[in-house]
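Please treat every number below as a calculation from the coordinates, not as lab data. Remember, it's a predicted structure, so these values are computed and weren't measured experimentally. Cβ atoms are built from the backbone, for glycine too; each structure is taken alone.
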Structure I
Amino acid sequence: MRFRFSLYKILIVAISSVFAFGCKEVYTPPQSNTNPNYLVVDGVLTSGDSTKIKLSRTRNLNDSVLNSPEGGATVVVIGEGSDSYPLSEEEIGTYSIGLLSLNAGEKYKLDITTSDGKHYESDQIITKQTPPIDSLNWTINDNGVQVFVNTHDQSNGTLYYRWQYEETWEYHAAFDSYYTYTGGMLVPRNPNDHVYTCWHDRSSTELVLASSAGLSADVIYRNPVVFIPKGSEKISVEYSVLVKQYALTKEAYEYWESLKKSTELTGGLFDPLPAQLIGNIHCTTNPDEKALGYIAASSITKQRIFIKYLEVEPWPPPPQDCPEVIVPPDSVDYYFGKHLLSPVANHGLTDFSGSFASCVDCTLNGGTLVKPSFWP
């Protein structure tokens with residue numbers, strides 16, 4: 001639907017949105033200003049695949065800093081036979097190795113030396129063999145789409161499971177822009193320069209766990225993995241999720257189950273962690289200094305599914321506050337040159353249309369124009 005908007009009305013819409021939020025009283029937990037600066041270690045030693053270990057420092061619950069990564073450390077995986085696998089720092093606080101080959105049933109440990117010379121190491125970790133994912137399926141209801149995972153171990157030897165996932169979705173801008181405003185002129189876009197179709201991705205931060213220890217068979221059936229709310233941009237065109245499955249020891253499962261209950265009170269997995277949750281990481285330089293985190297080791301199995309918007313109709317598309325403004329030729333510089341609007345298309349012989357930049361350029365909403373290699 002097209003409108004003739006005045007500049008005044010456009011500014012009123014933009015300004016009024018700032019005041020559209022209600023006020024909530026902030027709750028500050030007791031002792032939230034106490035930060036012992038513990039080292040936090042997060043990751044799984046993944047046999048037969050890439051491994052990432054994240055190091056960070058604890059933060060106050062009311063700290064405005066979202067993350068405190070620990071850079072400049074030396075991180076090595078060491079086996080029982082003294083074989084070692086050094087990890088490289090790919091970004092501040094994230095250490096990785098492209099392929100980690102661990103033997104099922106053998107023990108390994110994670111060795112860390114921080115930039116200040118302190119030494120940490122994990123307990124000896126036995127490597128678990130992970131069974132395949134049997135299937136992923138999903139159901140739709142009035143609130144959204146729920147994705148489930150199904151798996152089993154015929155030998156009844158796994159019992160404890162953890163899942164992580166990577167979401168990817170295609171989405172479109174509200175308008176396909178056929179022009180750019182360059183050097184005081186409206187210039188047709190090259191077909192390769194359109195900013196209408198983007199892809200976005202997100203890795204899981206929540207803990208997804210399940211156990212069959214209390215069952216007669218080692219079977220996990222329809223365990224919820226990820227939920228996509230109704231009307232989400234994620235299924236506005238097409239959505240995909242890659243689910244990764246890990247086998248756990250009983251001790252690792254119990255640690256992460258306790259962590260899950262704690263983070264449900266404080267926020268997400270990477271929010272400030274409660275200091276009383278001590279895992280299997282120890283500071284050998286100063287045994288009285290605590291470290292947080294639990295390192296497990298296992299092989300990994302994966303499975304991916306796709307969900308198209310046509311499969312969830314009649315869902316409404318995500319709401320977009322994107323008016324299309326008709327701009328006469330004597331106002332082109334006023335609207336497009338002042339960066340208030342981005343051009344969309346030509347209308348008639350002289351008029352052009354435009355809209356807010358975020359309604360025209362999909363990359364401004366966090367996505368990329370690069371189509372993933374696995375996308376159909």
Structure II
Amino acid sequence: MSYNRSRRLFLGGSVAASAIGATGFTNLVSAQSTSAAASKAASVMYGPKPGVAKLNANENPFGPSPKALEAIAIASAQGGAYYAYPAAMTLLDMIAERHGITRKNISLSAGSSPVLSYAALAASKNGKILGPDLFWDTTSKAPEKQGAPEIVRVANTADLDIDLDAMYAAIDDSIGMVHICNPNNPTGKVLDPIKLREFCIKASKKTLVLVDEAYNELIDEPPKHSMIPLVKAGHNVIVARTFSKIYGLAGMRVGYLIASEKNTEWINRYGMGGYTLNQAGLAAAIASYNDNAFLTFSKEKIYEGKSMVMEAVKANGLTALPSSTNFIFVNLGDGNAEYFRQAMAEKDVLIRGIYRTYNNWSRVSMGKIADVKRYVDAMPAALEKMQSMQKS
């Protein structure tokens with residue numbers, strides 16, 4: 001199915017879209033009033049309470065885009081039937097066209113977490129999973145719930161970079177997959193693309209290499225940093241992407257994995273296929289995929305927020321890692337990140353606490369500019385409260 005045909009499928013007939021649910025209401029005034037009440041309730045159900053700055057998840061607070069919202073409304077009107085398949089085929093074609101691959105190289109899922117988990121489960125049958133000491137390890141932990149060994153971890157460098165040389169040296173016959181996030185979460189750091197490419201080529205001769213590129217679109221020159229060309233070249237590499245970050249569709253759950261046909265088929269055995277997909281999310285992804293104006297706007301706002309945070313960090317005598325993502329990893333010095341999180345929460349600013357044993361590192365995600373400003377304004381008092389909590 002072509003992209004143009006898919007646009008007619010999801011976006012054609014705006015008159016019909018304006019009448020969504022009309023047959024279900026006998027009184028238009030009653031329907032409007034019900035809609036207003038539902039909208040008010042949803043603002044709390046699907047978001048933070050009024051006055052709370054939610055900066056603890058790596059979301060895009062400016063999404064979904066207007067085009068995605070229009071597509072969601074139209075697709076949702078058909079939510080009583082199973083129409084996800086044609087939408088999935090359209091999205092597969094769009095992704096395939098951009099990267100010069102085929103549908104059989106792509107596995108769609110409800111966000112990238114399912115396909116990442118499937119990959120970990122499949123790889124665990126061949127050996128242990130190897131990763132850096134600090135990375136987004138949730139999906140690679142999935143096999144542990146089924147009795148698989150824990151992740152084999154390699155220490156990050158003193159600058160909290162992923163140590164590719166040490167990672168390569170740790171690969172032996174016991175390793176079933178290497179997992180790398182680039183840019184990395186929670187550090188926000190991006191690897192040198194040439195060094196990462198060299199590592200992936202060497203490492204993939206020994207075992208499967210997974211590169212999670214959830215934040216790729218937030219990097220300067222995204223294509224330069226992607227390992228998708230290695231998949232096309234036939235290396236034993238798989239790449240994960242998601243619509244949950246820059247595209248602003250975290251709640252709509254659309255992600256995908258790119259791999260060889262053989263690896264895609266093998267990994268899909270551990271999932272439920274298209275049964276996890278929803279047509280509203282797919283419609284939003286289709287509408288967003290080439291919406292460059294929205295992506296540019298979002299990236300500019302995210303970078304504006306990061307600039308504000310970095311200035312505040314410096315003004316308060318702290319340091320932070322350079323970030324190529326929509327979050328910043330702040331070094332609290334001798335401070336405790338969990339106490340800092342609690343102190344910020346008292347100011348109605350939600351951030352993350354301690355990651356593993358990195359007690360003095362605090363991650364803050366970008367939100368709307370007003371919410372980032374609340375973080376900046378609350379920082380001095382929160383740091384003081386943190387120090388007080390540590391002394392008590």
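Values for this structure:
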{"read-out": "Parent structure of the calculated result -2500, given that helix-only ellipticity at 222 nm (-39500 (n - 2.57) for each DSSP H run of 4 or more, over all residues; to 500) is the read-out and I, II the choices", "value": "I"}
{"read-out": "Computed 0.95 for FRET efficiency 1/(1 + (r/R0)^6) of positions 58 and 154 (r between Cβ atoms, R0 = 41 Å, to 0.05) - originating structure among I, II", "value": "II"}
{"read-out": "If log10 I(q)/I(0) by the Debye sum over Cα atoms at q = 0.08, 0.12, 0.13, 0.15 Å⁻¹ is computed and equals -0.57, -1.04, -1.14, -1.30, the structure in I, II", "value": "I"}
{"read-out": "Top of I, II by distance in nm of label points 7 Å out along Cα→Cβ at positions 314 and 346, largest first", "value": "I"}
